[in-house]
Structures are given as structure tokens and as C-alpha cells.
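K.L.:
Structures incoming, each one as C-alpha cells.
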Structure P
Amino acid sequence: MTAYLNALGLICSLGRAKQEIARNLFAGDCSGMRPEAGWVAERELPVAAAHGELAPIPAALADQSSRNNQLLLEAALQIRTDIDHAIQTYGRDRIGIVLGTSTSGIDEASRGLAHFLREQHFPAQYDYGQQELGAPANFLADWLQLSGPAYVISTACTSSARALMSAQRLLDLGLCDAVLCGGVDSLCKLTLNGFSSLEAVSDERCNPFSANRNGINIGEAAVLFVMSKQRGDGPAIALLGAGASSDAHHISAPEPSGRGALQAMQKALSRAHLQAAQINYLNLHGTATQHNDAMESLAVASLFPEGVACSSTKPMTGHTLGAAGALEAAFCWLSLSADNPQHALPPHVWDGQADPDLPPLKWVTANERLSSIAPRYLMSNSFAFGGNNVSLIIGDAP
């Protein structure tokens, strides 16, 4: 069954709303990646924050107030008309919510705990529920008064890619007629210090697939699609195929040959009934760590022996962790949409110094153009700790 992606709301370091983000994305704008102190002791690190004031949480839901939920609210408000139309069409009990996150409200929780250690009591606004992983789905369901299935998937950096897979499954099973799906993660000290302790965070803007790559940057984002069995009024763009694998090689290091990554991409192609040569663009996971980029290069070169136009967008947005899979699927959506009249592709931003130990890939340059003739098929990769791999194919709906 075709899973139409009828509406898209998003916010990240590239801006808020589709038009602004598309303009900055296709221009290769990295200005949202800014050095900040205060996240990790004695280090100033580049982080990709969503800048500016965020919409306040409604007073009736004050106990669910967190930056994570505010980011999600920003994305939802952009497509409120589409959501309301789905509610009127299908009813509140036939609309599901599936989101990916890895932080939820842990930043508010950690500040609350720090206050408790100092003062021996929690601050007045502290609520344990803020830090539960299910909090974003609960908040969205409460705000919209939806009673369909609502849950969160947390598989680290594949969370929101898996959320899109699960949303399609709810449609296929007939449990929902529409699903609000995507992901949200906010910047917080816990993740920045965690990746810093793994010696995985770069002091400079990340440099994916370069011989000089030395780690990731962290960002934040919220992404929300309206997925439905029926095509909406917008562009006919759909999730055409998805594949997942779990090679369980190591708790944090990827399987070095790329076996699991390759399997996920092959499954996605199989479910979309496509051959590798039909893929027009590949958004790489491309974190700029030594092991990820090496593994992914091997997998991509194996699957696409003739090459495929590809890029990593993380120098522009940072690694948005639980939101990354949905965010980069959204970049594929934007590439196919009317918000991209020049038919550009996201450029690969790096220093141009290829790693001689990696198979060469076909990098998207600023003058690269996507065909204006449908059907067009775009793939997006997401890989996570524990060998958790997901590949999505977004394309013109049949």
C-alpha cells in the first residue's frame, strides 16, 4: 500500500518551515552550526541549534513543558491545517502518532536533578514525566486530542527512520487511516557529554568522508509528516520502501565491512521493487567519524558499482540523533517538492580531501540537478549504536 507523505513541518538549524530550510539546504548553508561554550566543561563545541524563540506549550499542558515538546509543537503548527483536515476526514480515533526521540525531556530532568542536589528539593516546574521517552507522542496526542495508537521509538540514531517504517505498518494493517510521524531531539548536556566521553565529537565543523574527519557535531530538530493511504492536495510524494537490519556487531562501533548497512539498503530496494541503478540520490548517514564513514563507503560502493549522487547533510544540521532519520527523509521530500524549483540536490560540504583508504563516491556538487521528470527515487540511510540500520526510499508516488 502506498504511504503518501502529504504534509511536512520541520525546524532545525537551517531554519523553520519548508521554504526557508529548502533554500538554505540547497545552498549548502552551514551558518546554523555555531561554536558554543557551556555544554561540555572546558570545551567550546560547534552545535546546530534551532535559533529564535519557540512556541510556548499551552497552559493546560504546562506539566509537559520541555524544549523537546516545544520543537515538536513548532513543526506541528506549520501543518496544523493538514492535521485538522485529517481529523475531520478520518476521525480522532483513526489517526496514529509514531515519533522517534533519544532525548525527550532529559535536559529539563537533568536540570531538575542538579537543583535537587543543591537544594534538597526539586524545582516547582519539575515533572518526572518530562523525561519519559514516550513524552513527545503523549504531548501531541493530548494537544490534538487524538485517540489512535500513539507511541515513541527510541533506537538511538535510527529512531525516527523506524518511526516512518512503523507508521506505514499501521496503515498497512488497517489500524489507522493517517499517522503523524517523524522525530524530535533537542540539544542537551547529556548527549553532548556522552559523545564527548566517547571521543566522537569534533572541535570543528564535521567533515564527512574526508581524510581529515575527526568526529561529529550535535544538532537538534523536529520533523512531522502526515502519512496517509490517500493522496493529499500537496505533491505526490510517498515512502516507497524501507529496510532495516540489526547486525549487533558492537554496542557503539559499526560492523566494519558494512554488511548490516548493505542489507538494510537491499531490503528497502526490494520492498520498493526497484534496482539500485534507479536511485537518483542517496542521503548518507555520514557522521564524519572514522568507523561510520569507512563502513558506509564500503556498503555504498558495493551496492552502487556505477556510482550514485550522494551527500551527507550533517555539516549543515549536525547529527540530530533521534530526529536524524526523519530530518534527512524530509530533505529527500524537499528535493522532490515545489519548494525546490531548480531541482537541486543537497550538496556535499567538506574539505575535498578524499580518504585514500575509502572507495570513492560520487559527491553532489552545487551545480548538480535532479531530473524534473517523474518517477524519481531518493534513498536515505540511518545507522545507530548496536548495529541498528535503516534505509528509506522516498519518491514520486505512482
Structure Q
Amino acid sequence: MSQKRKVVIIGSAWPLRGGGIATFNERLAKAYMDKGDDVIIYSFSLQYPSFLFPGTTQYSKEPEPEELNIKVTINSMNPLNWFKVGKEISNLKPDLVVVRFWIPYMGPSLGTICNIIRKKGIKVVAIVDNIIPHEHKPGDRLFSKYFVKRVKHFVTMSKAVLNDLKSFDDKSPKRLTVHPLYDNFGKLIPQTKAIKNLKLSDKNKYLLFFGFIRDYKGLDLLLQAFSDKRLRNFPLKLMVVGEFYVDSKPYLQMIEELGIKDFVIMQNEFVPNTEVVNYFCASSLVVQPYKDATQSGITQIAYHFERPIITTNVGGLSEIVTDKRDGYVVEPDPEQIANAIFTYFDKDQESEFAKNVKADKKRFSWDKFLEAIDEV
């Protein structure tokens, strides 16, 4: 049995809303706890100033996870706070600190905290989701460079991010590993039950677009693809589930102009973790029509619930989905997306591909992810 360690995770967690980052960090903490380690998550008292946050609220309505030790302390805008938090974590003398980096804005705060910790000889490993963001802003490279210079060990979950990271630092140890499963949204339930829970018609089959809606995620491409007249041969409906982080009007107007309003279900409020299971289990196919990407937690939710995926050949998405086995990998083009959807239903591939997903999801264990952190 491995020796018990004291592990600190720095990054978003409750009371911030689930989303990908917070959900991942909480699941990471549980993975360490399952190994017998003591774990503390240092989350944010202020993550973003309100003018930088595009959604309705940053905060969760769900109860605090009872099994997790979460300290809500980091203020991303207050340098005095960064020094205080850095010293506090250093005084704990942890065996390992894991910091989550996903946006350049966090470079100054997280970089300063980690620099203080590293000066005490404590091991710090950064999990880097993006080093160059999908939506560029002034100062991005400067803030990312600040962070990278203060953390010397890195784990990435896609080759694209690894290559971007090398443009900032080509000497420090880096480890590429796969995004583990999001298996904390409950167990698989029968499709008929999920459809009933959502009060949908059992006479239809459902496609799912899930997650915060941003322009780079390609919902417009999917809407154009879904207007393909061949798809009206099947009892298909598209569920667009997620909060708009951009102006919704162009998308709603597109639905009207394409004449697909009767075939699209819009559910555009934030989905609590307890409801995620219903949307994935009700669907016959998950579609990720991204124009730009690194990796996506949506893919790993789909794998957990054994749902085939159509994804685009951008970033690290094609590194996960096996084309014509677990789904389809296509270019970010409406015609190619439509062709894949048509072929999937025309050949009745749901059962075959779902079986393959079930077999292939074993690749994405949390134990392997923790090994990658230790190896780096």
C-alpha cells in the first residue's frame, strides 16, 4: 500500500458552479482520497470580476460536498491575498500541490501563489487545459508566460496544448495523458427512463449538444447540418442543452431561418450535476461540432454514459474518439456533420457503437491520470 500523502489542489470548486473545471477538481480530490491521501482544495472567493463572467451566476445552488475539504480563499484580483494564500499552503507542508490552469487571466494570481510554494521546496504540478485561449484577449501571452515561468512541471490532456506549452517553455518536464472519465454524474440509466424523466416523447430519437455555448463550439455548424432534408427521414430531435455565453439571438434566428424550430429543443439554463444523467442517457448520439478545441470534458461524460459521439478533427478531440467505431470524426463542416448523422441513423449504428464505447472507456481511468502527475 502506498504511503499516505498530504495533497493540495488549487483551482475552482464549490461554491462555484460545477461546469468542467470545478467538477474535475472535485473528482480529482476524490481520486486522491480513494488512495488514502489527505486532500484540501483551495478554491476562489472571487474567481472572476462580474464584467468578465458571461453567464448568469458563478455560484452553485447545490449543497456543499460533505466529503471534501474545500477552503474558499483565493481572490484572483487581490495581490495581497495571493501572498497570504501562498504562505498558508506552504505552512501546511504538503507532499504535492496540483494547480489547475485554464485561462491566462489566472496567470498572475496562480503563478504568484505557486512561486511562493515552490520556494519552500514543495512539489507543484500544473494541469494545463489551455495555455493559449480559444478566444484571444490582450495580455493573454504575457499572463500565461508569467504562470509558466513559476511552475516547472506540467500535465496536459491533448497534444495541441502540449505543443502550445512548448512554445512558452521547451525544457521543463511535461507529461501528456488522456482526460479521465467524468464518472461522478451518477450511474447509467435506461434510455426510456431518461426520456420519461425529461418529459420527452418516446417516439423520437435525440441528438445532444451539451455545455456552455460559445462561438468556437460550432453550434451554428450543427444547426446548419441538422437542416439537411435527409435527416427528416428519421424521428430526430436535437437537444441544445447549456447556458449561452454569447449572444443567443443569431442562433435563435438561424433556427427560424433554417425551418428547424419544430425539431430543436432549447434548454438554455445551467444544468445541475444531478440532471446531467438524464440528458446523456436520453440521447442516441452526442455531437461536438467544435471549430477549435483542446480537449473536452463533454467527451468523457459521453463515454461514461456509453454514448457514441460525432466530433470534429480539431485540437485533441480526435485523439479520444475512434472514427467509425465509437462514432465519427469529421471536419468542422456542416455537410460532413450532416453526412455522419445520416449514416449513423441510416445504418442503425447506435447499438454497435455504444458497445464499442463501453469497451473503450476503460482507457480513461483516474488511476492512470494520477500516475501521470507522479511521473512528471
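K.L.:
On mean count of other Cβ atoms within 10 Å over residues 115-122, which of the structures labelled P, Q is highest?
P.N.:
Comparing P, Q, the top value of mean count of other Cβ atoms within 10 Å over residues 115-122 belongs to Q.
K.L.:
Sticking with this one: From P, Q, which structure was distance in nm of label points 7 Å out along Cα→Cβ at positions 195 and 251 = 2.5 calculated on?
P.N.:
Q
K.L.:
Hey, semi-axes √(5λ) of the Cα gyration tensor in Å derived from one of P, Q reads 37, 21, 20; which structure?
P.N.:
Q
K.L.:
Say we calculate mean count of other Cβ atoms within 10 Å over residues 219-226 for every structure; which of P, Q gives the highest result?
P.N.:
Largest value of mean count of other Cβ atoms within 10 Å over residues 219-226: P.
K.L.:
May I pose another question? Taking relative contact order in percent (Cα under 8 Å, 6 or more apart) as the criterion, which structure among P, Q has the greatest value?
P.N.:
Largest one: structure P.
K.L.:
If distance in nm of label points 7 Å out along Cα→Cβ at positions 163 and 211 is computed to be 1.9, which of P, Q is the source?
P.N.:
So the calculation was done on Q.
K.L.:
Please state which of the structures P, Q yields 4.6 when distance in nm of label points 7 Å out along Cα→Cβ at positions 75 and 187 is computed from it.
P.N.:
Q
Quick note: the coordinates plus some simple rules give every number you see, no bench work behind them. None of these values were measured; they are calculated from a predicted model. Cβ atoms are built from the backbone, for glycine too; each structure is taken alone.
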